[in-house]
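**Student:** Below are structures written as structure tokens.
Derivation of every value follows stated rules applied to the coordinates shown; laboratory data play no part. Here the structure is a predicted model, which means the values were calculated and not measured. Cβ atoms are built from the backbone, for glycine too; each structure is taken alone.
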Structure I
Amino acid sequence: MNVSTTDQHKKDVRGPCNFVLITVSTSRFRKYGSVATPEAAEDVSGQVMHDIVARNGHNVLQYMLISDDPESIKNAVISAIDMGADIIVSSGGTGLTSQDVTIESIAPMFDKEMPGFGELFRYKSIDEVGTAVILTRAEAGIIKNRAIFCLPGSPNAVRLALESIIVPEAGHIVKHIQE
């Protein structure tokens, strides 16, 4: 049997992984405050994140709803690291308005960047959004041996990123960042 180098490279991947899910939305935070579940905030994207992660056998350590505030965003990431997250996924706050500060808050914290994530996400998004893909900001990196993915806030963006990129590579990513 001929084993591909990709299969060989992914041998002994880690799983299940521990995820912390963060929704960044000032308007939703003002309406619902700090809640423990996406249902409590009527957060469709948060629920999509939770369902995909759990359905694929990974652990959701915590869901957080926070406002588009640099300190809140940084504190949420630090809290996720402290609670033992392997992978942190944020949704929202990646747009082009002056209030969208997720990437500006998290990217300076990266020990290493994963530019391939944003490139692949935009490539996969083009069929859904066409040339509007140029407005799409999605980034990923490593902070203290934890992977963090910053996603747009739409349910379709969350679904695409988690189902076709993050979840299939989760164990592989965690294996490498913990070596």
Structure II
Amino acid sequence: MAKKSFFEGALEGGLFASRWLMAPFYVGLIAALLALMVVFFQELIHQIPMLWTFDPVTHVYAMTANDAIMLALSLIDLSLAANLVLIVMFSGYENFVSKFDVGDHEDRPDWMGTVDFSGLKLKLVASIVAISGIALLKSFLDLGTEGKELTAADERSLMWQVIVHLTFVISGVLLAFMDWLTGHQKG
């Protein structure tokens, strides 16, 4: 094997070390995770008191079954987004910067260290499809609210939400198919 020149060695060393420029991005995702957590608890704190708020005139509680479902969907949506940030943070750091040195810690997730870039793409798309589906379900449930009329703007908004959701679903299926094809070509 031919010996590398000083310039070539320095260039490759610099390029390899530049991966650490990605580390601040993953640290920044911690801020996004904190923001999601704050919004999660704000939503919870705002809605929970409505469980016990009773109007003695109408004999109705402030939180209806539909409201409880919407709250659950909102909280699920936020937790899925937080899971997505965590997956990107962990697997992105391990794939592009450095391996985590936590040994055989009992709390280490099984998937850590096993999600490659292809798996990361599929997990991202699957999470986005789930988040989009929940947003779409919330929109449909909101239409069922008593006394609310469906306007042309509502119809247009709902149509675009369905189109965007289907675009995510089709993109996910196509990505999975491309990964499957690539896997079969290698084998």
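**Student:** With mean count of other Cβ atoms within 10 Å over residues 40-47 computed per structure, which member of I, II shows the largest figure? Don't skip to the answer; put the middle values down first.
**Tutor:** Values: I: 19.6; II: 13.1.
Evaluating mean count of other Cβ atoms within 10 Å over residues 40-47 on every structure, the highest lands on I.
**Student:** One of I, II was used to compute helix-only ellipticity at 222 nm (-39500 (n - 2.57) for each DSSP H run of 4 or more, over all residues; to 500), and the result was -25000. Which label is that? Provide the component values of the computation, followed by the final result.
**Tutor:** Numbers: I: -12000; II: -25000.
That value comes from structure II.
**Student:** Can you rank I, II by mean count of other Cβ atoms within 10 Å over residues 56-63 and just name the one with the largest value? Present the calculation step by step, with values, prior to reporting the outcome.
**Tutor:** Values: I: 16.9; II: 10.0.
Across I, II, mean count of other Cβ atoms within 10 Å over residues 56-63 peaks for I.
**Student:** Of the structures I, II, report the one carrying the highest value of percent of Cα pairs over 28 Å apart. Intermediate values should be presented prior to the final figure.
**Tutor:** On the way: I: 18; II: 49.
Top value of percent of Cα pairs over 28 Å apart goes to structure II.
**Student:** A value of 11.2, 32 was computed for Rg and Dmax of the Cα atoms in Å, for residues 24-71 alone; which of I, II is the source structure?
**Tutor:** Numbers: I: 11.2, 32; II: 16.4, 56.
That value comes from structure I.
**Student:** Looking at relative contact order in percent (Cα under 8 Å, 6 or more apart), point out which structure of I, II has the largest value.
**Tutor:** Values: I: 27; II: 20.
Comparing I, II by relative contact order in percent (Cα under 8 Å, 6 or more apart), the maximum is at I.
**Student:** Looking at structures I, II, which one was distance in nm of label points 7 Å out along Cα→Cβ at positions 104 and 160 calculated from, given that it came out as 2.5?
**Tutor:** Details: I: 2.5; II: 5.4.
Here the read-out was taken from I.
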